[in-house]
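Below you'll find a set of structures to go through.
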Structure P
Amino acid sequence: MSFLELTLSPGEDLREALEQLSARHQLRGFVVSAVGNVCLATLRFPGCGGKRRPAVLRGEHEIISLTGSLDDGTVHLHLSVAGSDGRVIGGHLERGSEVHTGAELLVARVTAALPQTPAPAPAQAVEIAVLPTCPYSARALRMLRTLSIPHRVITVRSDADRSAVESRAGSRSLPQVFIGGEAIGGYDALAEWHGSGRLEVLRAAAL
């Protein structure tokens, strides 16, 4: 695996720049991180399909996260931005998202095929045990859904449910995330996987 740095100037289109980078270098990989801002963000929300036009956010917005995959000119990207009121909004990145003062992107290039390892079980690779009233459970679910990560939800509604999760995870705290049958921890661990790009690799493997 190798890495490419991409510096964008005011007025450049985020999606087009990544499409061009991927096509020019015949690049297959994923976006690792992004910092900067946009003065125009064009997002398509989950469930829109082709029935609703993408939402256009105008005015300066700070880039909170930009994740997704690139494959020889084809991209699948998710952008989250925050406005001056601190409200964060995200969705599928469409063309028409214009850099404001600048943006710095780090892209990972997959230089060899990932080794094929057998799945530990025919069920979903990602499982998440959640408590309906827990805000961190809600955040973890939102992250998985926003990133389009296939997952199975285990809803804890009783002491017996919680004991079953504890026996697998070794902890009573919720949420608990299991990947490939192994417990990785709670919301913070899931966020760390997201930040390192490992969740995007899981999504690409599921496609």
Structure Q
Amino acid sequence: VANATIIGSLQTIVLMAVAARRYRERIGWWLAGVGAVALGGVVVVVVGGVSGEGVGLNLRGDLFAVVAMLLFSAYFVMAKEVRPRIDTFTLQTTIMGIGALVLLPMAAIDAGRVLPPLPSWSQWGWLVLLMIIPGTGHFLMNWAHLHVTLSLTGILMLAIPVLSTLGAWLVLDQALGFVQGLGMVVVLASLVLVVRRDARLQEVQTT
């Protein structure tokens, strides 16, 4: 899990590279440096929460994590590309519909039957929560693609491991070490600096 989380965080680097080349966004040493500091903070948060046996080389798992990271990066770029022509609701429903069609055969194979078993009422409740909470996050991110730079959204994704760790501490009563706390402060402080700088640049451009 630690490996997959760290590899997934490398999406920031991929998106910043695409932003500079495809959309001619000016990254600059300041933004790259703050992004590197935030990425280092994510590593501290993740590694600080596992034992020595929790981090190691697993070629098959790490390869899948790299593929997942690249696919999610491609999803971000695709959403950024089509948002000027497609409204957020249409984009979101299309993505969810295609995703359901792709995952249905995989679910059937995993269940060992043509049609997966129907969820129980409690499982339906969890599915609805998964649709509402993460789905709303995806919806808002797809809306934001039209209004913010790709490099900014890429860096903001580094908040996910931090917020997940904080949520696990608050809701699931998982341990949160001092070193992890320092890493979280580093990440969040870095992201605040990035957002404030972007807001100032936007204000200058509009005046």
Structure R
Amino acid sequence: MNQIRSSEPTTAGVRLRHKVLYGMGYLSVALTTDVTLTWLLKRYYPDSSSVTTIASVSAVAFVVAAVFGRVVDALADPLVGYWSDRLRSRLGRRKPFLLVGAPLLALMFVLIWTPPVPGMSPINGAYITAAFAVFFFMFTVVVCPYLAMLPEITSSRAERVSLTAWQGAFNVLGAVGGTIASGYLIDHYGYRTMGLCLAPVILIASWAPLLVP
């Protein structure tokens, strides 16, 4: 009979490669957060000085879409936490969410930059409202269980601090490197290409913690 994997933390030391793999998960968090905060408004409602991007939605439509996405995010937090806490599987309680959610998060990261209609259109407003909602929901599906993994990896306070330090290192890498890389890609190739280039990084980083025992 297949045994359901226990989520009880171990008191043993955590290997360096496992710390790195767990910390890599925060690269996905930083990339999705910082890149969207930096560029999403400029993508859909650029300022008047922009010569390469035209507005795709009105300011009101963008605000409505962004607020709706955040409301979905807030509602998803307790739901995903509830589902994750009660899940029983061979992979444990958290990893199935990363396994399934990461590809969908990466896909939505591409889609949020690609409105279906050139120029300003109500269709784009409806599109980004739906796309933002799904994007933020999938963000929660991945990030909430990922963060919940940490106390289940080890019960050692020192090791937990070390794991958090690796998270911080990848957070800085994602914030700084992601902002620089996304800016370069947008300037030279456009938003769609930027999304396509960073989505695989988000996927790999989100899946890296799956290799932590």
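None of the figures in this text is laboratory data; all of them are computed from the coordinates on show. Quick caveat: nothing in here was measured; it's all calculated off a predicted structure. Cβ atoms are built from the backbone, for glycine too; each structure is taken alone.
With distance in nm of label points 7 Å out along Cα→Cβ at positions 24 and 80 derived from the coordinates and found to be 1.5, which of P, Q, R does the value describe? Source structure for this number: Q.
Identify the structure, out of P, Q, R, from whose coordinates Rg and Dmax of the Cα atoms in Å was calculated to give 18.6, 65. Of the structures listed, the value fits R.
Given a computed value of -24500 for helix-only ellipticity at 222 nm (-39500 (n - 2.57) for each DSSP H run of 4 or more, over all residues; to 500), which structure among P, Q, R does it belong to? Attributed to the structure labelled R. From which structure (P, Q, R) was distance in nm of label points 7 Å out along Cα→Cβ at positions 88 and 192 calculated, if the value obtained is 1.8? It must be structure P, since only it matches.
When distance in nm of label points 7 Å out along Cα→Cβ at positions 152 and 176 is computed across structures P, Q, R, the figure 2.7 traces back to Q.
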